[in-house]
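Okay, got some structures for you below.
Bear in mind that the values in this text are calculations on the coordinates, not laboratory data. Computed from a predicted structure; not experimentally measured. Cβ atoms are built from the backbone, for glycine too; each structure is taken alone.
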Structure 1
Amino acid sequence: MKKIRLCIGTNDGETIADTHMGDTEYFHIYDLFENSDNEFIEKRRNTAKDMGHAKVAKMKAVIGIVMDADILVAKQKSPNFIKIAKGTKYQPVVVSAVSITDIPGELYQAFNEIYSLVRRRKNGETFESIPVIQELNHQ
């Protein structure tokens, strides 16, 4: 069964942070499956939070914490999200959902598109695409 491992930045464990992903307290790791099921894997502390904003060293430190993720999920594009898209195997995705528990369902709407981008990156391709996924009731 196809799956995507996602990383969501949060400060309170309940909502996605309004700030850049690298500035959050924690990363919540989920697996999202092609049949729409999802599974919470774990919460990880962001030890890179206080490093300089938009710095390459911070980006590398965050990637070290979430290296098993396929996609990095945030509410907004950051300078490092753009760098990640252009030069790494990780797929940044921007969402509109606020509640962490709503994000897997929102991402499931675009599962095939995101899975295709993840596969391309795993095959060594890099590109600038950062999908913006919106909840159906926000469109």
Structure 2
Amino acid sequence: MEKATRIVSQVYGYAVCLVTVITFLISITALFTAVIDRSDPLHSGYNQAGSPSLASYENYKSDVLKSNQKGSDKINDTYTPDEQTLKVMYESARNDKIQSAQHSAFKTILISSLIIFICIILFFTHWKWMQKMSKTAY
């Protein structure tokens, strides 16, 4: 009976170590991706579908004007904002994109770091436990 318990304990210990290594690798990848996204939030992967390009003011202006023309069948029906309004809209959209990307990246960094910390603790406690079990077996 003791041998069966020892085998189950070893399987459990090695399974926990394996799962923590896999989780660690996934979390470290997410951590590095978030650090890169935080350093350049405008080009991060946090984009809203259908939003105008924020690469430059000219791209933004072109996208907004195109979307206004597509939304209406009549040219006279469309509202075309003036240059100053477009500039304010661009700055607002750009700032929103930066803040959203930085928040999302910070959240990912925090969560991934916590998971990595937990993985390290779980791995080493189970690894030490497995070493003690193997020493007492002989």
Structure 3
Amino acid sequence: MKAQFHLALPCKNIEETREFYEDIIKVKLGRSTENWLDVDLYGNQLTFTRAGHFNFEFKSYKLDDFVLPSFHFGVIVPIDIWAGLYGRLFKMDLEVTTEATFMQGKKGEHLSFFVQDPNGYMLEFKSFKNVDEVFSV
């Protein structure tokens, strides 16, 4: 199975980050708002969220009606693997979030859930409705 990596990181300035990755690194950009930016880093998804001078005490940001962890990483997998993993982990004694659909009815619509590892890191598992829209604008 080939899976794409997803990493979300806080950033000070969305526009400077956009210019760096697009103009200097010369990679494609994906969807964005004034608060976050997706970067196609050779087939892997980097998401930068505006956090100013990041303070790890501010551990979340808002996307649509959801509050998400600012610092997290994850993987994009097919729906059958996503569903099996979600079902198995949700039954275990782990901190697993309820599944949620993000970008519903828009390009990039995907199911997602988060689970916390023993170190406190948040892992996100995503499954896109249309895999061709991982980096769609």
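15.5 is what came out when Kirkwood radius over Cα pairs in Å was calculated for one structure; which of 1, 2, 3 is it?
Values: 1: 14.7; 2: 19.4; 3: 15.5.
Value 15.5 for Kirkwood radius over Cα pairs in Å corresponds to 3 out of 1, 2, 3.
A value of -28500 was computed for helix-only ellipticity at 222 nm (-39500 (n - 2.57) for each DSSP H run of 4 or more, over all residues; to 500); which of 1, 2, 3 is the source structure? Don't skip to the end; give the middle numbers.
On the way: 1: -7500; 2: -28500; 3: -3500.
Among 1, 2, 3, the structure yielding -28500 for helix-only ellipticity at 222 nm (-39500 (n - 2.57) for each DSSP H run of 4 or more, over all residues; to 500) is 2.
Upon calculation of distance in nm of label points 7 Å out along Cα→Cβ at positions 22 and 94 from the atomic coordinates, which of the structures 1, 2, 3 produces 3.7? Intermediate results must be reported in sequence, preceding the final value.
Details: 1: 1.7; 2: 4.5; 3: 3.7.
Value 3.7 for distance in nm of label points 7 Å out along Cα→Cβ at positions 22 and 94 corresponds to 3 out of 1, 2, 3.
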